[in-house]
Structure P
């Protein structure tokens, strides 16, 4: 059986290198979960084992107290930290910190006090290691969330224990020392190297398994949160709509009764009506946003007379409509979702009325505009703002973004964002252009009826 009696020193050096590689592998793993403590424990365990095997491999070349009486306690500490890291990662129900620490200390003290002969050193080291690995295996099998991987890893650790105990039993009779070429020695160190690889890969797989579980739980909590949020928003918007409808009707009725009141009273009633309209618009935008976030925004395409769509908008019928110029050039009717188109155009016109320079015109244009060989049309709203006040192109369609000139203007920063998303739902896009002299143009491009939006857009 001489072919099984491998060079022990070479095997130990292989274990040193393997432990260093294992440290690098764990360092390279990017865990999204909170595994900092077990990762640190595992890396430290590999460091202790690397240094311990390095000292043992120098047996005969360095003092005995350094190679054996320091090297072996380092190994005991490394084995204990490895088992503790794996047990903590798997949420073992057993509290193993104190038993592992106590046994590692007991093994070290026994080693220092009784380890006088080579065979006795092997007996103490093997017995101590066997108990430590047994604790780790039992800890894995007692994990709160046991999986096949956890059970397999635990059984592998337990399977190493009989080999260590056999070495401990044979050492006195076969006069086996640390560096003795013997079949059981070769089996021990080859198995130790295999266990190093399996333990490291198992630890990484257990972390991945734990991360996947945390991700599933996080997704479940997020779904529950979204459901609660949606239910709350549905309830809130329903109540707000009902309350605003009452205020709107009351203010309109009150205005009709104030025929002989001072202008100041009438003005205040008008302010109530405008504030109510503004609040209603905010509620409507919140509803549209919630539908988008839920993925519940449906599309119902139909032929829409563009002039009917424009004249139906509340912002067109307001007191400021004298500023509005409508130029329907090449497009009379379009195939679109009328509701979504009304919301998108209404947002663009409302934005222009809020930010355009007082007294300057606001133009709504329609133009045929093919793109990529596909026919389409563009609806644009053009106005002027103060020179230098126009925001950058990369900001205007961001959710909740409001420009520097918006501090005196009511709004939520949702209108333009919703416009872009609603345009995309119909297979189009929202666009923004501005000039150096304050020219501002917001537009919606949509494909012509021959090119309806693809499924899922």
Structure Q
């Protein structure tokens, strides 16, 4: 049982902790998206193609897809605890940010350390791209597990309370980082002494996030000393392959994981290319395109806590995931085949991107025991990263293949327009698959009785 007066029993304490750790994730999202509005700049400055940019975006997911670091990170989290795991992986995330910024810096491009080394192999790609890929790799290595850590922190402080609303609010605050990135990064590019300041600023935020987690660690130590009925930093349940096998063979967990990978693969890669899409289809400036791209995150900021509240109060998680997936399909088809003002579908995309996560992540806590929540989140993030690796690459390749007239010479001139139609059809197809998995999840829940359609009060 909990001690009579645990910090988590204080609404002020637990919501203060939520704001702190969600801000760390916001810094993560800021860095992830800060380079997206600069796609055209990277093309003209370093000769990047759309395939190069897609490779850069996808490199984030390589350690979590092929090295299964999100899975191992979840296992490490359940075994070593929040503090040690968080310090390790948030530190790696910050390191990756600074390596990426260094790869774009004038100090490096003018012949700084490792420039010649990077130029001596894999000559198809520039030394700038290769150093930035290295940074992206380390950033991804730490970032995904850091999200798992933060998700477990929220479960730790809010289990049995307003968990869905808390996770929804965490997502909303984190998405504020993306909103800021799409607006502030192109602004810095235009107003700072050099355009690379936009990337250095994003890296600096990761350094501050690392310091923020060190600050949180004191509170985590304090709450652990107040816990008497669960595993703490000194006493933890051992990892069991038998339990892991049981987890990944549970039909409800399979369906929610497949929904996760298809839904996020239809959103995140699009978001990375969205500013460039608006620039090309609607003939906007980088700043205007970044602003419209940010409306996705703005929508999640307002709607995710609201939908989280609805899930806590009324349940219907599986139903909300169905509606969100359907809305996603309609939005991508709207972008592909109409010239409607892009602000409108982006706001609705923000609603869809609020509906599904607000319902999905709290549902995991109903399907999986709290002792294995880190492993469960890690497995989901790892599989999710398979899509986040593959589809930015596919978008870049499809763009280059379906726009053969755009040659490196034309890119260098800065006078070209990409047609995104086929990429959007591909993403709509992912949305259809997500809709199918959401329907199967609802059907399975009726049989298994995890209570995804029930409110938090009825379940806990």
Tell me which of P, Q gives -21500 when you compute helix-only ellipticity at 222 nm (-39500 (n - 2.57) for each DSSP H run of 4 or more, over all residues; to 500). P
Entry that produces 5.8 once distance in nm of label points 7 Å out along Cα→Cβ at positions 152 and 336 is calculated, selected from P, Q: P
Kindly point out which one of P, Q the value 3.6 was derived from, the read-out being distance in nm of label points 7 Å out along Cα→Cβ at positions 120 and 200. P
If distance in nm of label points 7 Å out along Cα→Cβ at positions 56 and 216 computes to 3.9, which of P, Q did it come from? P
Given a value of 2.3 for distance in nm of label points 7 Å out along Cα→Cβ at positions 24 and 392, calculated from one of P, Q, which structure does it belong to? Q
Working back from 134 (volume of the Cα convex hull per residue in Å³, computed), options P, Q, answer is structure Q
From the coordinates of one of P, Q, relative contact order in percent (Cα under 8 Å, 6 or more apart) came out at 28; that one is structure Q
With P(r) over Cα pairs in 5 Å bins from 0, in percent, for residues 128-375 alone coming out at 1, 5, 11, 15, 17, 16, 14, 10, 6, 3, 1, 0, 0, pick the structure among P, Q it was computed from. Q
The value 7.4 for distance in nm of label points 7 Å out along Cα→Cβ at positions 72 and 432, derived from one of P, Q, belongs to structure P
Among P, Q, structure where FRET efficiency 1/(1 + (r/R0)^6) of positions 224 and 248 (r between Cβ atoms, R0 = 35 Å, to 0.05) as derived comes to 0.75: Q
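All of the numbers you see were taken from the coordinates with simple rules; none came from a lab. Since this is a predicted model, take the numbers as computed values, not measurements. Cβ atoms are built from the backbone, for glycine too; each structure is taken alone.
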